[in-house]
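All of the numbers you see were taken from the coordinates with simple rules; none came from a lab. Quantities reported herein were computed from a predicted structural model and do not represent experimental measurements. Cβ atoms are built from the backbone, for glycine too; each structure is taken alone.
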Structure I
Amino acid sequence: MGYSIAIDGPAGAGKSTIAKKIAKEKHCIYVDTGAMYRAMGLYFLRNGISAGDEKRISEKCGEADITIAHADGEQTVFLNGENVNAFLRTEEVGNMTSAISVYPAVRKKLVELQQRLAEQADVVMDGRDIGTCVLPGADVKVYLTAGSAVRAKRRFEELAAKGEVCDLGQIEKDIIERDERDMNREISPLRQADDAVLVDSSGMTVDEVVEKILSLCREKEQGGI
């Protein structure tokens with residue numbers, strides 16, 4: 001088993017931004033679990049399987065081998081040996097991913113693939129259930145959060161920077177609804193692991209959050225946590 005850092009938290013908490021920076025500092029592989037789910041969604045689209053056909057999805061998900069590699073600082077997602085980065089961010093793939101991610105067989109398969117990655121390399125992994133389900137034995141566990149208004153403002157600024165017209169109130173409403181879904185779903189609900197350290201980034205810069213998590217890693221390595 002490699003060295004592992006698990007970062008969980010709600011939508012818009014900045015998990016992927018923070019996780020990428022931590023991975024770079026710690027010379028670990030950043031595992032984007034969301035991209036792995038998207039690759040699974042792409043697999044079903046390519047095979048012409050309907051999002052509502054849970055039986056066929058459950059039967060076929062075992063045939064999808066999804067892994068992640070890094071080269072020149074770039075993450076590459078492989079689906080059965082093919083680099084599928086260019087196909088993962090479409091609306092069609094996003095919708096399929098959202099629909100299939102609730103199925104137990106899909107989650108079980110992806111958890112197995114994520115655990116295999118963690119056995120083969122030192123990883124920083126972010127998501128909703130990393131510290132509780134995927135890597136319960138992670139060396140360092142963080143629950144990264146921020147107030148819904150803060151998360152909505154960050155998302156609003158991110159979209160505005162891309163030239164998209166958006167409504168701050170609606171973004172916050174969507175975030176609150178997503179929190180509700182994530183925390184109350186039947187399989188692997190979003191919750192803070194008993195041994196995870198809570199980090200509220202509401203009043204912190206990205207660099208301050210990174211330093212806080214790196215300090216937790218140093219403490220753990222010195223036997224302090």
Structure II
Amino acid sequence: MLSKLNLENVLFLDIETVPEVQNFLDLSNEKQQLWALKSQYQRKDDYSAEAFYHKAGIWAEFGKIICISVGYFAPDQDVRSFRITTFSGDEVSILKQFKSLLQTHFSRPKHLLCAHNGKEFDFPYIARRMLIHRIKLPQKLNLFGKKPWEVPHLDTLELWKFGDYKHYTSLKLLTNVLGVPSPKDDIDGSEIYDVYYHGNDLYRIIEYCQKDTIAVAQILLRLRGEDLLSDHEITYI
């Protein structure tokens with residue numbers, strides 16, 4: 001049961017992604033053709049592959065990770081303490097630092113990863129980008145041969161579905177209905193491309209990513225019927 005889950009065993013996370021290069025024409029001819037094929041069912045008739053390229057970051061084959069924010073409840077504390085940090089910069093470095101964190105502190109069977117829509121986006125995206133960069137998958141992302149109940153992942157979207165597979169609820173909507181402070185008070189996911197490539201403001205994206213990570217933790221607290229984290233209980237490291 002969710003109420004029996006030891007929160008100290010959960011690593012909360014969120015990732016931000018962008019297209020692998022800024023402009024469609026920076027891709028090789030082959031990659032341009034592959035993008036046109038991949039995106040043809042998502043594009044409206046009046047959108048060319050080039051015009052639609054700013055959305056390429058949502059596919060691991062055409063995008064890259066620019067930051068991963070992680071948060072956890074500190075163990076052995078007299079008062080509740082949630083600590084959060086972010087890996088950013090070069091994608092290979094981001095992935096290796098994240099892998100090191102998993103192997104060093106969150107590698108035991110009791111440990112779980114938690115994200116909103118993580119099973120459909122964050123977890124597979126990280127795994128695919130690791131394989132693309134020839135980084136061996138850590139056990140928490142290596143799902144080959146695992147039965148569903150052996151997968152060490154929590155997903156707040158899945159928890160909110162209560163078995164209703166047709167139901168999708170955005171993080172912004174779920175925080176609203178559960179009375180959690182909105183993480184979307186500055187930018188939202190649709191603006192990441194412009195903020196990164198045109199605004200050159202990675203710090204702003206990191207703040208946004210950290211807010212999403214905190215929001216995921218707050219949602220899990222709310223689903224457990226517990227009080228939300230206050231500002232003084234959150235430490236940035």
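For distance in nm of label points 7 Å out along Cα→Cβ at positions 150 and 190, the calculated result is 4.2, so let me know which of I, II that is.
The value was obtained from structure II.
For which of I, II does distance in nm of label points 7 Å out along Cα→Cβ at positions 142 and 206, calculated from the coordinates, equal 1.3?
Working through the options, I get structure I.
Among I, II, considering only mean projected area of the Cα convex hull in nm², which has the greatest calculated value?
II
Name the one structure among I, II that helix-only ellipticity at 222 nm (-39500 (n - 2.57) for each DSSP H run of 4 or more, over all residues; to 500) of -15000 was derived from.
I
Compute distance in nm of label points 7 Å out along Cα→Cβ at positions 62 and 214 for each of I, II and report the one that scores greatest.
Structure I gives the largest value of distance in nm of label points 7 Å out along Cα→Cβ at positions 62 and 214 among I, II.
Assign the value 32, calculated as relative contact order in percent (Cα under 8 Å, 6 or more apart), to the correct structure from I, II.
Answer by label: I.
Here FRET efficiency 1/(1 + (r/R0)^6) of positions 94 and 166 (r between Cβ atoms, R0 = 25 Å, to 0.05) was calculated and came to 0.15; which of the structures I, II was it taken from?
Computing FRET efficiency 1/(1 + (r/R0)^6) of positions 94 and 166 (r between Cβ atoms, R0 = 25 Å, to 0.05) on every structure in I, II gives 0.15 only for II.
Among I, II, considering only Rg/Rh (Cα atoms, Kirkwood Rh), for residues 110-157 alone, which has the greatest calculated value?
Ranking I, II on Rg/Rh (Cα atoms, Kirkwood Rh), for residues 110-157 alone, first place is I.
Computing distance in nm of label points 7 Å out along Cα→Cβ at positions 54 and 198 for each of I, II, which one ends up highest?
Once distance in nm of label points 7 Å out along Cα→Cβ at positions 54 and 198 is worked out for each structure, I has the highest.
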